[in-house]
Every structure is written in C-alpha cells, then in structure tokens.
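Each structure below is given as structure tokens.
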Structure 1
Amino acid sequence: MRRLPPLNALRLFEVAARTGSYAEAASELGLTHGAVSRQIAALEGWLGQKLFMKSGRRMVATPIASLFAAEVSLAFDRITVAAEACGRPGARRILRVSAPTSFAMRWLIPRLDRFHAAYPNVEVAVTTVSTVHEELRGGFDVAVRRGTARPEAWPQHRAVAVLEDVDTLIMSPALFEKRPIGKPADIAGHVLLASETRAGDWIDWLDAAGLSHLTGQPRQLFDHFFVTRQAVEDGLGLGIGPLPMLDIDIAAGKLMAPLPDIRVRRTGYVALVPRHLGDAGLLGAFVDWLVAEGRKAAVVAIRKGRVAKAKANLA
C-alpha cells in the first residue's frame, strides 16, 4: 500500500498555491472558502508542518510549500497525459495556455478561430498573467513568455521562438487627422502615454528618434499596457506599442504607426512546453501553429508599416 497524502486535499493545495489565494482556489473548484481551508489544514496535519502563512488578508505558501506544489503540479500533469492517452479517440481535448494579458488579448485570442477550424475537437483555455516575467507555475500545457529560446534560459521547458517584438510610435487615426506626425519633431506638444509594465519604452524610442532631450517630458502613466493602448485608441495621446502584436488594430483602423521606420527591438515571445509532456501530438501542433502565425504577423506588420509611412509622407 502506498502511503499517500489525502489526494483531494492535494488537489486543493495545488490550486491554492498556484493562485495564491484560498478564495480563488474555492472559486476555481466550485467550493466554499471554508472547505478549502479545512482540506489544507488536513494536509498540513498529515505532513506535520504549515504550508501557508497569513500575509495581510492573503494566505501565502511557505518556501517549502511552493516547491512541494511544483512537484504536485508535475505529478498531476503526468496523470493528465496518461489519462488522455487512454481516453476515448476523438474525445474533445482541452489545451491549457498561459500567456501575458496583452499578448492574449491583442494577438492570441483574435487568431484562435483559425486554430479551432483546423482542430475542431480541441478547446483552447487561455489564462492570463499580469506581467511577461510572471513565474512559471503548474496548471498549463503551453506557456507564452517574453524571452529567448536558448535552452539554458528554460531548463525545465522546451522553448520555441514564436513572435519577434519591436516598439514603435502609435496613435489613433483621429488624432493623426487633427495633428499629423510626419517627422519625430512633430511629437512636441502631444500628450505622451506610458505603462508601468513597459517602463523604458519612451526613453528608448526617444533616443532612437534623436529626441533624447525630451526624455524628461511629463507622461500620463497607466499600470498596464492594455490600458495605455485603449487610451491611445481613444485619442488621448501618443503611445509606444509593440509590432507585430498590434497589427490587427492597425488593420482595423483603430491605431496607426506614423513613424514605422523608427523602431526599438525588444526581446520577443517564446512558447514553453514542460519537458515531461514532450513535443508530439496536439502540443506540437499548437506550438507549430503559433510559430506559423508569428511569421504571418511579421509579414503583415511590414506591409502595414509601409502604408503608414506613405500616409505620413502625404501629410
């Protein structure tokens, strides 16, 4: 007989550690906060030590609990793979994808219809993280993060480059009509919109544009880029945005890049698959699809950049 800890308590513990919240774990699992608390207490009793400590109004996993949770997540992943391998042929599959919020909203989700058309029996469940450097936790099949595909950067994952990233000036077409920008100096007097999560964007772009003397110009600051992007679309000012991630917005006429030749290259995005899950079958197909979409997006961004440049020259 294996001396296993209570499996239901392990399941609740893994979710609580991954989400960092008893309340979020209860919501995800359809349980009450009290039920989660009791199961965690039972597991702590079995292990003989505390797994969570109170920090303000939240329960935070202890360092050893975080390590234990990572191992439990890997074990659950293995069980999932084994169960799917033994499952019914043709049964609907769920592919769990973790991605930064802006990447998911502006690039991945608008393209998912194309993947679903090719794989109608697969449901892609997307969860978001607040920053591109968010810690990798269990509970996903594929994660997208900013970084390089060098093996040493992701020792526990297979990394594949998906999307290159360059920053350029963005604005709304309506604002462009009122105050067109045909050269870098034309940004003088415009409101500059910035994001806490992309703190160096304006400094680097101003330097690339030969406008370093404007580095100290006041900016309106938002906490996340997707908020800044909306403010730019609403015509509240100028922003610095990533291409080709915003090519859908540019194609739809929501945004434009008035100075497309002035670009700042950034670290791109990679797809990460836990090594124990392998790279065959559905996971491999999804990663290959991401790479193909990234190549298409790069081509579209170049075309849209040329159109924007032509408009700026006419202005």
Structure 2
Amino acid sequence: MPFISNILQHRSLSIVGLEKNTGKTVCLNYILRRLNALGVHVGVTSIGVDGEQVDSVFATAKPEVTLYEGTHFITSEQHYLKRQAVSVLEAVDSRRTALGPLVTARVLVRGKALLSGAATTGVLRSQIEQLDSMGVDIAIVDGALSRLSLASPTVTEAMILATGAAVSANVKQLVAKTKFLHNLILLDEVDSALRDRLSVIPSGLWGVDDEGRPHDLGIASVFLIDRASTDLLHYGHTLFASGAVSDRLLRVLAAKGKGITLIARDFTKLFITPEAYVEFTRRGGRLMVLQRSKLLAVTLNPTSPQGFLLDSHSTCEILSEALQTPVYDVMKIEK
C-alpha cells in the first residue's frame, strides 16, 4: 500500500483508533510485516494494552501482534512473561505500572506478544528516544481507546487513523464522525514565530496582541472560564489555550462576536463536540494549532463487534471523497 513508502520517511508513527475495534492491530500487523520484508529495524510499543486474544469489552476474538526477528519492543513485565516470541531482555525501566515495570527486549525468533506500554505521553516520548538510541529506524506506537494524546506531533512524527463500523453502522454517521476528527487533525498552523513564542507557555489562557505578543489573562484553566472577570478580548481577538479546550470555552467565545481566533497546542487538546465547533465557526470563529499532526492514511474496518458488515468498497470510496485522504480496508490489506 502507498502509505508504507510514506511511513519510511518518518522516525516515529502512531496508530490511533476513533473507537475500539476499528482495526488498529490488523493495521499494525500489516505494517510490521511489510517493514520486516523491507529489512527495516522497527521498535514497537503501546499506550494501553494491545495484542490480547479476546477483546475485554465485547469478548470477541482479536488478532495478536506478531513480532519479527530483530524487532525491539517495550511492554509490561507481566505481558513480557506471556510472550510467544523468543527474545532477549535489554532494559528494565525503574518506573512501574499496574502490570509491573516496563521492559525492553529484542526478538530473536518470530512470535506473538502482548503489548502494554506507557500511561503518559511523557514516558512515551522517553521510550521513543530509548528505541532510537538502540538503532531502530522507526518507532511505532499502537493506541488504546480514547488515547489520542499519543498522536500529538510532540510525541510522534506521523499518524494513521483507524475508523470503521464500530464507530457507526450508519455510513452517513460514520463519515460525519470521522470527518470531524479528520478536520481537527488538519487544522491550520500558526506561523513559526508565533509558535515559538507560545510553545513555552506552560498553562493558562492568554491573549495575543496584534504584534503576536502573549499576555496572561489570569485564567489558569479553561474550565474556570465561568469564574473569570477578565476581559478576554482586552489584547485583541486572538487567544491561546495552553491546555485543554472545551465546549464551554468555544461557546463563551462564540457569544462575544465574530472574528475570534483560538489557538490550541494541537488537535489532541481539543475536547469539543461538533455542535460547539459549528456554533463557534458559524459566528466567525477560527481554530488553529501550534503544530499539526501529519496524517498518512485512514484505515477502515467494515465489521462491527456486533457482526454488522458495511460494504467495504463503497464505504472506502465515500470516506476518501469526504476526507480527501486515502482510505484503506485493513482486512483487505491483510489479504
């Protein structure tokens, strides 16, 4: 598939699912198999748990993660002991998880494994750096339900988004939900000079004047916006939210009139609904980000956990047209 050549241009990649059971593991296995055939040295880990044989929510069979000779992988101690691959232990992290310390190993003989990795993006970043120091060509991070934070451009260079019938068995709703997140991923970036000024701000809501200078509005979190007595537009119609962005903030800004630009760090900080976003933009508001994630492809799993099957070919075509991004059926990729 074309996105394999795109993957090779990056040092790190995240695979994230719009919902559970959207085909992330199938996509991961496909990528690992293709990269192994090309002789690429891969490091792999997960944020959450992946590779389990049975889905913990729906009790349905799930594909396991197949690791190839030479692959480095990071997982918890408990899951490392359950591996079916022959491997050599190379490092043990002093930081512990609920499943024991995280261990790094190198595969000697191909086999299957459970992956369970870092709970925070900070630890994840350090693990990617560790894999890089071990000589891997690319580090791949497999996602978990509702953990889009790993797709932040501050964590991985590129991402693949998995969607499918598990999101909605109604094609129109599936397209709408996928397109909304897709649009957030591809929000416009601010210029580099403004990004440099704002990226060092640790927290709070800030006003940005016409010269691009940030000013602290004295609001530590957007969730305290109701208690704020500050004039949010005192320094102009551009604001920067260093942390999370909520529906409440968008609605407060929408009520203040047209022409307001709100800047977020990246799309993973946007905890907003389509309704609030539409209201904000309808009133002339604009959302921007300091850094945009690089989306390489969208994959589709046409089968829901309940057994409902979408027409793969037509759904891929409809999604591709709506998103203007290549969409691949992950099950057909495996074949």
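Values quoted throughout were computed directly from the atomic coordinates according to the rules given, and no laboratory measurement underlies them. Because the structure is a prediction, the values reported are computed rather than measured. Cβ atoms are built from the backbone, for glycine too; each structure is taken alone.
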**Message:** Between 1, 2, which one scores greatest on percent of Cα pairs over 30 Å apart?
**Reply:** 1
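Between 1, 2, which one scores greatest on distance in nm of label points 7 Å out along Cα→Cβ at positions 103 and 207? Please list the in-between numbers first.
Numbers: 1: 2.4; 2: 5.7.
Greatest value across 1, 2: structure 2.
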**Request:** Out of 1, 2, choose the structure whose coordinates give distance in nm of label points 7 Å out along Cα→Cβ at positions 223 and 295 equal to 4.0 when calculated.
**Result:** 1
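To which of 1, 2 does the computed value -8000 (helix-only ellipticity at 222 nm (-39500 (n - 2.57) for each DSSP H run of 4 or more, over all residues; to 500)) belong?
Computed on structure 2.
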